[in-house]
Structure I
């Protein structure tokens, strides 16, 4: 399932008579696929159940508790979490809140070390992004955060 969002000015560029052959020639092989749509609706129904909401809340708590262990690193400047999305900001000096120079690629290097440990994620600059799927187990959350901790230790000392 996907959506394309744009401003009105950009949308208007693609408007015209059929003979002008103006359209936004962009699509996907499965656009409008009935099975995909039915699956998406069923997934939304599952996500709205009480059991699903409770499971996500437990997983959110598990992630928050595991992430708290990262405060031991002087290169962790901030840990931000909303639900199951977390950003761990890596800094050169947490007392002065001095960031790593982007040329040092601290976030990328930590994520590469995580990949060697079997955990795939990405940085946004010097912020390591964690977004475990809703089906993640508490044990897997621990594995993910342990891989991050080991990678921070390896790359940043």
Structure II
């Protein structure tokens, strides 16, 4: 299947549970194992500590919880925590430059780039490499990235 469809299917299963027809795939087996281990730890200890942020979800504060929902909380926390680290590094690099980060969404960063500051591009690429993140770059002179209406 194509990349877009596989990404959509993967996200549905990360947030809603693994579909029966994909349970034999190693990636999803590892996800299910992690979800189960995370849930068991949460049940026995009464809390779970998130990686990176160190935030603690306490059983008594969460109300109705289940293994998949707890995994979703931890996954969202991890994604946000990692993005904060990336943003922090980007802001440190951009300090004192005309180039600005003007929009951030969960998986993309939009820069208002000063054409005289091309040297910053490699430094920003290095940040994404540091965190082992894949990047796809698109450029244009407006938010439509140069497309015509």
Structure III
């Protein structure tokens, strides 16, 4: 799993894959629909509202705040949030290709339109800044302490 609100793969999985030439096909680039812009309407129905697994996975208030900032950012770009979410995941240097999922032709088209997004390194960083940087792996916390 890899998307703007679930970035833990950046800590060890993606660097390991890049260092060893391993292909990565992450799933859920739109965060179960959270990053699609759909849930800005609090009454929206969908997996995040009705499926306990998705409610738990993407239920943190900060994730919804990121999704709102992301949707506003995409509106300024003139792009569909789904297109930008998929393009952002695909642009990570260690990602071979994201796995997309669509429940309608409109959702599929929005994901495919990710190919029309010019995801420059600067734009990737600007979008990444909308979200939290993933914490270090818990077994590596000693590496974050200053050396005496």
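Here FRET efficiency 1/(1 + (r/R0)^6) of positions 31 and 87 (r between Cβ atoms, R0 = 30 Å, to 0.05) was derived from just one of the structures I, II, III, and that gives 0.65; the source is II. Structures compared: I, II, III; top value of relative contact order in percent (Cα under 8 Å, 6 or more apart), i.e. the largest, recorded for III.
Source structure of the calculated read-out (helix-only ellipticity at 222 nm (-39500 (n - 2.57) for each DSSP H run of 4 or more, over all residues; to 500), -14000) within I, II, III: I. Calculating mean count of other Cβ atoms within 10 Å over residues 7-14 for structures I, II, III picks out III as the one with the greatest value.
Here Rg/Rh (Cα atoms, Kirkwood Rh) is compared for structures I, II, III. The highest value is that of I.
None of the figures in this text is laboratory data; all of them are computed from the coordinates on show. Just so we're clear, the structure is a prediction, and the values are computed from it rather than from any experiment. Cβ atoms are built from the backbone, for glycine too; each structure is taken alone.
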